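Enquirer: Scrolling down, you'll hit the structures one after another.
Laboratory data are not the source of any read-out in this text; all were calculated from the coordinates shown. All of these numbers come straight from a predicted model, not from anything done at the bench. Cβ atoms are built from the backbone, for glycine too; each structure is taken alone.
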Structure 1
Amino acid sequence: MSNIRKAFENGKAFIPFITCGDPDIGTTAEIVRSAVRAGADLIELGIPFSDPTAEGPVIQGANIRALAGGITTDKVFDLVVDLRKDVTIPLVFMTYANVVFSYGAERFMKRCQETGIDGIILPDLPFEEKDEFADVAEKYGIDMISLIAPTSENRISMIAKEAKGFIYIVSSLGVTGVRSEINTDISHIVEIIRQNTDIPCAVGFGISEPLQAKKMAGLSDGAIVGSAIIKIMAQYGKDSPYYVGEYVRLMKEAVSGE
């Protein structure tokens, strides 16, 4: 069984996204541990990339700051080694196909296995082209996590049938970022997913408030938040672990219905 399943075994999951290396790698480690203590069920670790096409200005800014600070893929792997000394919840990478390709897919997935990464999300990799990385990922036990967007209508069942780990439901068209409301018919997407797989699904893109997280988790198996957390990190810098932890606690309570 995929280790990622553990994130969904105790009710609705709250999944924070954290850009590695912003403001620095040491602070990233503290933020992750703070989020874990606050109740995060799974954490997406962003490996910075110079052209993050799925991201809005907030996460783009974090990528730019991290790269300017000297972050590299190897330093992110070193971070995971450090985290795995005490962090036991599932960890997945969210990055771009070129990061994996330039590192070498075989070398990258092997390193994921060695360091304790459970899955990977590549938002710029079309489902029809996933086999370029999927076979080597499977070889090393790494779940290639599929995304389903509002435009996936005729492909939802096909994507769901081949999904691994969990399914990332993209709530809205466009790039990541905070949204005042989410109008996509999430329940319809979830219904089709449920007809084709028992793999859990969580909703991301645009969620920032507890009520939004509660609603999205109520329709699916969990809620994913990125930009709102990156905003906290940008505001508080090295002091952000405490504030991220408080935010994660609030959001976890919301998705749990507390």
Structure 2
Amino acid sequence: MSVAADLLPAGAAFDAIAGDFDARFGAWRSVEAQRRAVRSQLLDLFPEGARLLEMGGGTGIDAAWLAARGRRILLTDASPAMVAEAACKLGPEATEVLAVEQLDRLAERGERFDGAFSNFAALNCVSDLAPMGRSLARLVRPGGHVALVVFGCCCPGEMITEAARGRFRNMLRRGRTDDVPASLGGQAFSVRYHRKRAIVAAMAPGFRYTGRSAIGLFVPPSAAEPWISRHPRFLAGLEAIDRHAARRLALFGDHILYRFERRRDGDPA
């Protein structure tokens, strides 16, 4: 586990809440429902035995789940405290303090992966994704897959929830195209709501875009907690609807999972 990364604002913010992160979000049924939707696709994309890079892996919940199913993970995150929590689950050799903006450090030392992923909007803490795309083109083997889960930019569930709570200023915040101020644990950082065009452009020319799915379409965002966790049958029904509509209505997800394939030599751009 390296601690060489410079602590960026988002890293400092998540450092401040790392100690109680799992307890704070782990009990929320809406988060678990969205996590199940992501994990189903990760298993489809990454076969058993694959060596994977996780970007913004936090406390290692997804990495540990995949490792238990035969995938080999290197978890990276900008927050040293988050990585320390992840190391307790994965071991220090499977974790590294490294921001998304610093992925070239892995390429420079010759690391290679069968695929890469980032879950639950870690990439929304990065304003410019183009350096990530260039780094992944060096890190992911031809034919490998990348899954990027970011905030959706038009989430009716959040609009309804925020309106019901009288937080009208938050209803349209995802429509902004610049950096949006945010804070966690008293630490300020910024969030950017990336559009499809920007994400696909950031991954070109090394990767071919293969599709997207909503994560949390009728399943509500975490803003609906803790209310929705008290209604598990209702939530299960919403989760079932999501399984059928997630690809057709991807634009309206709380999160959106974008899928890419690393181009092989000679593939048309």
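Enquirer: Can you spot which of 1, 2 the value -13500 was calculated from, given it is helix-only ellipticity at 222 nm (-39500 (n - 2.57) for each DSSP H run of 4 or more, over all residues; to 500)?
Expert: The read-out comes from structure 1.
Enquirer: Quick check on the output: 44, 41, 32 is Cα extents along the principal axes in Å, derived from one of 1, 2. Which one produced it?
Expert: Here the read-out was taken from 1.
Enquirer: So if we calculate distance in nm of label points 7 Å out along Cα→Cβ at positions 30 and 94 for every structure here (1, 2), which label has the highest result?
Expert: Across 1, 2, distance in nm of label points 7 Å out along Cα→Cβ at positions 30 and 94 peaks for 2.
Enquirer: Can you tell which of 1, 2 yields 25, 17, 10 when semi-axes √(5λ) of the Cα gyration tensor in Å, for residues 150-221 alone is derived from it?
Expert: 2
Enquirer: Could you tell me which structure in 1, 2 was used to calculate distance in nm of label points 7 Å out along Cα→Cβ at positions 190 and 214 as 1.5?
Expert: This figure was derived from 1.
Enquirer: Then there is this: When distance in nm of label points 7 Å out along Cα→Cβ at positions 142 and 246 is computed for each of 1, 2, which one produces 3.1?
Expert: Source structure: 2.
Enquirer: Computing percent of Cα pairs over 14 Å apart, for residues 62-101 alone gives 58 for which of 1, 2?
Expert: Only structure 1 yields this read-out.
Enquirer: Follow-up. For which of the structures 1, 2 does the calculation of log10 I(q)/I(0) by the Debye sum over Cα atoms at q = 0.25, 0.26 Å⁻¹, for residues 86-125 alone return -1.18, -1.22?
Expert: Source structure: 2.
Enquirer: Given structures 1, 2, which gives the highest value for relative contact order in percent (Cα under 8 Å, 6 or more apart)?
Expert: Structure 1 comes out on top.
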